[in-house]
Structure 1
Amino acid sequence: MNETWIIILSIGYFLATLSLIAALIFLIVVAIELRRGINAFKEFLNVTKTKLDPTINEAEKVIHGVRESVEDVNEVTYKIRELSKTVEKLNFIVSELVTTVEKVKSSLSLKSSALKTAITVAANVFLENIKKGGK
């Protein structure tokens, strides 16, 4: 019976040793494959970085151009606002000038009418005086 146990234990020890060796081989293979996978991933990242760098640089240039365009648009908008204010002021000045010209025209018209009336009256009085005998 002791010999049977020794044989069973020997077979168990042999199977455990075989299992341990298989597990070690499996772990070594997994480690090698992981290293290959990591190296492949690093290579993929390097290739991707190499391909993306020009794109990123181009995108940065485009963004810079867009920023400059936005600044130009803001500047043009500011200048248009200033021009609008200037035109508004000019419109006010022209309106005041037209009003002033109308007032001057009205005043001159009144003065001209008054002068015309005065000349007519003076001429009539003068003619009346001549008709009456020069008095």
Structure 2
Amino acid sequence: MKLLDIGVLSERSGVPASALRYYEEVGLIAPVSRRGLRRQYEPETVTQLSLIALGKAAGFSLDEIKGMFNANGAPELPRAELQQRADAIDVQIRGLATLRDALRHVAECPAENHMACPKFQQLLRLASAHKRGGRHRA
């Protein structure tokens, strides 16, 4: 098994060495040895870093992500939490789609006064309902 120097790991994963050191400090990854002053990692650490990046992109905190790995660094993904996060992302997508539609309508609406436009008023109500966390039927 060929170990990866921190510089090689940084290059392969796209994660800066400073972030790798921080991830080590908070217990997300661990070097297996040192070569002089340089940390050495197992090749599987690249996969761990990909999972960390995916978790961050999904909105999980580093503490939550840390709980998704066992003591050996192998992933133990909590399916129920992943489902809940996917549901939350769906809600966010719907809200962003409403915002996109409102912006496009404002940009393209031929009305002189947008506030008098019924479709724009409908979009405002939907955006307001989404912000409050409720659902509003137009």
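Throughout, read-outs are computed from the coordinates displayed, never taken from laboratory work. These numbers come from a predicted model, not from an experiment. Cβ atoms are built from the backbone, for glycine too; each structure is taken alone.
Numerical summary
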| read-out | value |
| --- | --- |
| Answer label among 1, 2 for the case where distance in nm of label points 7 Å out along Cα→Cβ at positions 4 and 36, calculated from the coordinates, equals 4.9 | 1 |
| Read-out FRET efficiency 1/(1 + (r/R0)^6) of positions 44 and 76 (r between Cβ atoms, R0 = 30 Å, to 0.05), computed value 0.05, structure in 1, 2 | 1 |
| Winner on distance in nm of label points 7 Å out along Cα→Cβ at positions 12 and 28 once structures 1, 2 are ranked, highest first | 1 |
| Source structure (of 1, 2) for distance in nm of label points 7 Å out along Cα→Cβ at positions 108 and 124, computed value 2.7 | 1 |
| Given 5.7 for distance in nm of label points 7 Å out along Cα→Cβ at positions 52 and 92, calculated: source structure among 1, 2 | 1 |
| Structure with the greatest value (metric mean count of other Cβ atoms within 10 Å over residues 20-27, set 1, 2) | 2 |
| At a computed -37500 (helix-only ellipticity at 222 nm (-39500 (n - 2.57) for each DSSP H run of 4 or more, over all residues; to 500)), which of 1, 2 | 1 |
| Source structure (of 1, 2) for mean count of other Cβ atoms within 10 Å over residues 60-67, computed value 14.8 | 2 |
| Value 18.4, calculated as Kirkwood radius over Cα pairs in Å, assigned to which of 1, 2 | 2 |
